[in-house]
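These are the structures, in structure tokens.
Rule-based calculations on the coordinates, nothing more; no lab input. Computed from a predicted structure; not experimentally measured. Cβ atoms are built from the backbone, for glycine too; each structure is taken alone.
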Structure 1
Amino acid sequence: MTSHRPIRIWDLPLRLFHWALVLCVVGLVVSAQIGGNAMVWHFRFGYAVISLLLFRLLWGLLGGHWSRFSSFLYAPSQLLRYLRGRRDFATDSGHSPLGALSVFAMLIALVLQVSTGLFSDDEISAAGPLTALVSNKIVSTATFYHSAIGKKIILALILLHLVAIGYYSWVKRQALVRAMITGDKVLDPETPASQDTLKTRLLALGLLASCGAIVAILLWVVRPT
């Protein structure tokens with residue numbers, strides 16, 4: 001262990017994405033519970049989440065080594081080995097096989113939630129910007145999923161995520177939260193580091209700005225007048 005040293009695992013764009021997504025999801029949950037005038041902010045948080053998810057898709061292809069999806073796409077056999085206690089530098093460095101499943105589950109759940117939100121209508125004070133473009137049946141189905149199913153799935157995944165963080169922090173003594181703040185983990189020097197330079201950060205900023213612009217333009221173009 002004495003030969004281990006800090007290795008950059010989570011690049012700054014990924015860390016900022018992670019915490020921005022946390023804030024936006026909290027904002028979505030709180031604004032939905034308040035309702036009324038707060039629904040204006042519910043939609044704003046939703047648009048922000050769409051932009052962040054689009055960015056994460058691109059950063060999963062262009063980001064630092066451990067930010068790329070290819071670094072945590074595990075085969076079933078690798079998951080079984082991990083569950084049996086067999087670990088390697090990949091499972092100890094970036095997302096473990098269980099952590100990877102959690103990440104993909106959350107991303108998919110959020111995509112479904114914000115997508116159905118665009119077509120939802122509570123028939124009281126809030127309607128998604130694209131409800132007029134589809135049939136009443138689609139609106140009804142989207143609304144039911146968004147309010148009765150998707151919300152519960154996301155809350156369950158958040159609870160599972162918090163329990164996992166607590167387990168790894170207190171039982172396995174792995175500072176997952178600190179690593180997502182500093183970006184570094186103390187690992188074997190042979191562990192490949194994620195590239196995290198001014199150039200990659202500017203690239204990420206450009207991608208995020210482009211994603212936000214794409215979402216804004218698409219909503220402006222397709223939203224009924």
Structure 2
Amino acid sequence: MAQHRATLLLTRPEGQSRAFLAFCEAAAGRSIDAVISPIQRIVDVGEIPDLEAYAALVITSQNAVSRLAREDALNGRTVFTVGARTAELAREAGAEALSLGMNAEELVENVDQVAAPCLHLRGAHTRGEIAAELTARGTPCEEAVIYDQVEQPLSEDAKALLESGIPVAVPVFSPRSAALLSSEARFARPPLVVAMSAAVAEAWDGPGDIVIAETPTNAAMREAVLDCF
């Protein structure tokens with residue numbers, strides 16, 4: 001891959017974007033030019049269900065962990081997650097958490113490890129039908145939407161960056177973010193898109209070269225991003 005100095009456009013929610021930037025800067029040993037402009041806003045939806053009826057919780061995003069942790073709903077709970085980082089955050093909130101894979105497909109394949117009955121706590125926009133898949137494989141699972149990912153426009157700083165013609169690298173972590181950003185943004189110069197998975201790359205409908213991280217993890221995304229510099 002050609003090496004060049006680029007500016008990062010980070011479009012995850014503010015806290016996650018800042019954490020990922022710090023993660024990259026620590027590995028690079030220097031500051032990295034970046035513009036943070038969340039393409040989605042995470043908002044709570046509804047009430048947390050009564051969790052006592054479930055032997056385990058299935059959590060596939062850090063946003064769900066954040067909502068549950070704020071309401072002290074994870075303490076002492078058995079939790080199965082997608083992603084080691086999601087499991088780590090759940091443990092920090094008091095859960096006994098185990099990651100069963102790096103994506104929803106791997107979690108479903110490990111259905112024999114999931115205690116039942118279970119509850120999948122998720123966002124309004126998600127890929128796959130985890131609760132239905134687990135139930136079909138003999139592990140009764142219900143689901144509850146506890147947050148929404150509300151689309152929001154790019155900031156003026158982000159628009160100016162994309163219209164400037166300077167090299168831009170865009171880490172994209174979800175198919176929904178890929179679809180939203182590629183449909184809204186106006187690129188004076190095709191960006192380098194760093195996709196977390198093949199599904200994210202497939203959802204990108206804009207210009208630019210696409211690099212897919214070796215694995216759908218923050219560490220692999222960091223390495224792919226640092227290759228841009």
Structure 3
Amino acid sequence: MDLRAIFFDIDDTLFSTTDFALKARGAAVAAMRRHGLRLPAEHLLRELTEVIAEFSSNYEHHFDKLLLRLPRRSFDGVNPAILIAAGVQAYHDAKVDQLRPYPDVPPALRHLARTDLVRGIITAGLEVKQADKLLRLGLYDLFTPTALFISDQIGISKPNPKLYQRACDELGLKPRECLYVGDHPTHDIDPANELGMMTAHVLRGRHAPLPGKTKATWSLGNFKELLTVLRKELNVRA
């Protein structure tokens with residue numbers, strides 16, 4: 001069966017979510033301290049990390065919860081709304097300054113954009129948040145516009161294989177005609193394997209070393225190796 005489509009995860013596959021999060025949280029804490037929050041940055045980062053772990057990265061009030069956990073005396077004389085706004089603003093400014101794809105990703109996607117392959121996204125997260133990443137990374141124009149599947153829009157999230165099946169169904173594809181590229185063994189590789197997709201596990205990001213139930217068709221270090229697999233093993237002229 002010929003390859004007709006290649007789908008990608010976003011986080012820690014197209015860019016380092018972990019590196020970006022550390023930089024953005026650091027910038028947010030620094031801004032809050034500049035505006036009157038009187039606690040060491042290390043302490044604030046530990047508390048913020050706990051908030052995110054407890055309420056999830058998609059929760060919209062991380063900095064509100066952070067202030068609730070701190071002694072009120074640590075920001076006496078400062079309106080807490082100013083501190084929250086400073087943290088939010090610095091975090092979003094970091095998206096402009098720090099959000100970059102892995103260096104090997106854009107050239108590989110440009111090669112694929114010159115083929116007849118459907119180039120899609122299957123990602124878990126909030127719809128606008130995930131779409132915003134594609135735009136800020138400068139990668140949106142390299143994908144097939146009708147092949148973007150975000151869990152929040154569909155009502156099915158990873159690792160449910162139905163999310164992957166939905167993408168195939170909407171594009172009139174059979175799973176065996178598709179390749180899925182991701183970093184997470186249990187959220188990306190296992191469900192795609194269960195459907196019968198070909199899979200490529202990109203071994204980078206904090207989730208890459210986790211044990212999965214199944215093995216990927218290919219384990220790769222970067223997108224240059226992905227292009228090599230496509231050319232040599234799947235006859236894709238990329």
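Details
- Taking distance in nm of label points 7 Å out along Cα→Cβ at positions 45 and 117 as the criterion, the highest value among 1, 2, 3 goes to 3.
- Which of 1, 2, 3 yields -14000 [helix-only ellipticity at 222 nm (-39500 (n - 2.57) for each DSSP H run of 4 or more, over all residues; to 500), calculated]: 3
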